[in-house]
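Quick heads-up: structures coming right below.
We did not get these values from a lab; they are worked out from the coordinates using the rules stated. Since the model is a prediction, treat every value here as computed from it, not as a measurement. Cβ atoms are built from the backbone, for glycine too; each structure is taken alone.
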Structure I
Amino acid sequence: MKLNGWKRIGIASVLWILGAGSHTYDSEIDRFSGIIASTHVQCDSNLAGKTGDAWATGFNECDKEADDSLALVLSEARLDAALVALVPVPMGWGFTYLVLFLARWVRRGFMRPL
């Protein structure tokens with residue numbers, strides 16, 4: 001099977017979407033996971049003087065805070081990954097078509113009338 005240039009560009013676009021999206025998602029999760037972990041550790045350190053029910057309540061609050069932070073980070077990471085993966089492709093295709101249109105338009109201007 002022989003692929004022409006446009007099919008190859010299409011394959012490159014799909015590869016960009018998959019690669020850029022997964023890389024951005026992973027890097028955003030890595031970036032924010034340290035912040036969430038340090039926040040959870042700091043919250044847990046505040047429980048040092050507590051015992052019994054007070055400790056359990058404090059721990060549950062820390063756990064809920066970490067879960068809420070994680071949910072926020074996951075939604076932001078998905079949005080960032082989608083933007084990085086999907087926005088450049090139509091912009092690149094649009095720019096390509098614009099350049100082709102302008103080149104053909106200019107070339108027609110230099111053609112002699114029949």
Structure II
Amino acid sequence: MTTTLEDKLKRLSPRRREKVERRAQQLVAEQMSLQQLRQAHKLTQVRVAKSLGIGQDSVARLERRSDILLSTLRHYIESMGGSLSLVAQFPDRDPVILSGIGDSDDPPTKSPSRT
């Protein structure tokens with residue numbers, strides 16, 4: 001006989017089942033598309049587009065993209081009133097917050113000259 005996830009959850013204590021449900025909700029909340037993030041903030045594509053100075057159709061395309069410049073993502077998040085942090089995670093150390101990536105306000109650094 002096959003055991004389903006529902007069967008396994010029923011066998012857990014109420015306290016343990018509640019802990020599992022809370023963690024599942026937390027994981028779902030941590031994973032959002034740009035569209036879901038915008039909708040969670042009760043913003044329309046038109047409103048975000050106005051904030052970014054682009055058309056609504058451009059916001060729709062941006063939300064469907066799987067590959068996006070960090071500077072574009074930063075502007076999108078800032079248009080909703082947020083800020084973007086990029087975190088590098090490794091199995092053998094604490095997470096590291098990367099700085100200066102995707103910041104268009106930083107002056108460009110000169111490349112070393114090749115002589």
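So helix-only ellipticity at 222 nm (-39500 (n - 2.57) for each DSSP H run of 4 or more, over all residues; to 500), computed for just one structure, reads -14500; which one of I, II is that? Structure of origin is II.
Comparison across structures I, II (criterion: distance in nm of label points 7 Å out along Cα→Cβ at positions 56 and 88) gives the highest value for I. So semi-axes √(5λ) of the Cα gyration tensor in Å, computed for just one structure, reads 38, 23, 13; which one of I, II is that? Computed on structure II. Taking relative contact order in percent (Cα under 8 Å, 6 or more apart) as the criterion, the top structure among I, II is I, with the largest value. Taking mean count of other Cβ atoms within 10 Å over residues 48-55 as the criterion, the highest value among I, II goes to II.
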